[in-house]
Structure 1
């Protein structure tokens, strides 16, 4: 498997025992776990409420619903990649409905090789989503640190009577003097100065 360093959780929505066996044979436990198989869209909705899956595979049509709306809704989750298997005569129609939602479609009947290729596409897409998640978290972390830094400077201005440039210099100086990160100094200031009253001018 190309993405052996990752393990993908999978929700298979299919009422065909033959298909379920064929696709799970392509999913070794070392790369795909857990794998949950449900026979209907209603059961898939319940399963999706219990956890977020990396992959959702729908073998359409399902007994209670075709599955298009569920596929689109799952693909709207930035942690999930969705594949719909659709009769060849309907693929163009369904693809036009779901492509802009990021849903992959595969015509059926299909082959083992096509399924394997589709799983590789899904793995690549999921890794891209994972990197985007990490980048988003990194931006959020930086914004949070900037906010905390500004809060610490404001406390130094308000509680110690410093100017903004003096507060900035103080943070850098203390970090260098104590051989710690600026974040540690910020934490110390936030925990120590917030309880103090402002300096009276």
Structure 2
């Protein structure tokens, strides 16, 4: 089991996060103050095999943007720390995840070159108190702070809850696969990433 801790404090959010990988029973301990987002983070942890301890305060009196984006930033930094120099990890990961009528695909390259391709549309502005347009903001913050190329494609779907949940689960499973320990050198023809 690998573990990392990050603390990040700004005028908008104060976040402490510990993340452990390779858990047989992934879980989220803590809350962002946004019920649906907590549900997504918990699903991310369960399906990725991550144990996350989250202690945070965000300026939810403004809106949920800073909270969602900053959790993505911190989670990305924690995952980058766990990946380290990327020696002996699979580097690539992919996962298709269905959620009822929805199907999402996530593909990741833990290559040190951050990029996000995000193809998903939502019809509802909110799921609970969660602003659906923040989904892309979360994954952009995640990809750029973990230093990975991340492609997210919602293949199809109708219910925004299902679509977003399929995406979170697919990304978690892809990240977990990319971090799998393989031993040996850095997986690159150049010899470094």
Structure 3
């Protein structure tokens, strides 16, 4: 898997879930199909008066989720910025050409309420449940910083093998300490809960 393939898969899915946080600190999710992929940058459209646009302008943090028929989750997390005023019309025209249905939503001059956002710095998490063991990969684009997730086994490990025995994906290898194969880890926490000496730690 790689960044370009992840973006192609998101394009095939078409309608993606976009999540933000509102002014009350509560999560807000909506489906967005007006998306244009330009290299590794994503452009998307909404109306200036929508809560979605206000949340993006106030914070900018957005998470995008796509799920394929092959049980693949692709999660993109980044910072959305409004496209500069002198480029708005250019990218809006590109979007309307690719998504003709938009003309039915905002016909004629009413489309002037639209505004374009762009994401160029982001992380991608690819997670596939159709393989055995499962597959998990991470990627960064632009200046994004990846925050580690999941679990690792510390030097407090006594080598008892309990973690290995309770791992549903069999992705823990014997060693000193034992090693979690992070690209196959469900991050379920079974090893964490069952380690008799609390050697399994969260990142």
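Each reported figure results from applying straightforward, stated rules to the coordinates on display, with no laboratory input. All values reported here derive from a predicted model rather than from experimental measurement. Cβ atoms are built from the backbone, for glycine too; each structure is taken alone.
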Given structures 1, 2, 3, which gives the highest value for volume of the Cα convex hull per residue in Å³? 1
Out of 1, 2, 3, which one gives -11000 for helix-only ellipticity at 222 nm (-39500 (n - 2.57) for each DSSP H run of 4 or more, over all residues; to 500) as computed from the coordinates? 2
Taking distance in nm of label points 7 Å out along Cα→Cβ at positions 61 and 165 as the quantity of interest, name the structure among 1, 2, 3 where it is greatest. 1
Comparing 1, 2, 3 on distance in nm of label points 7 Å out along Cα→Cβ at positions 13 and 29, the highest sits with 1
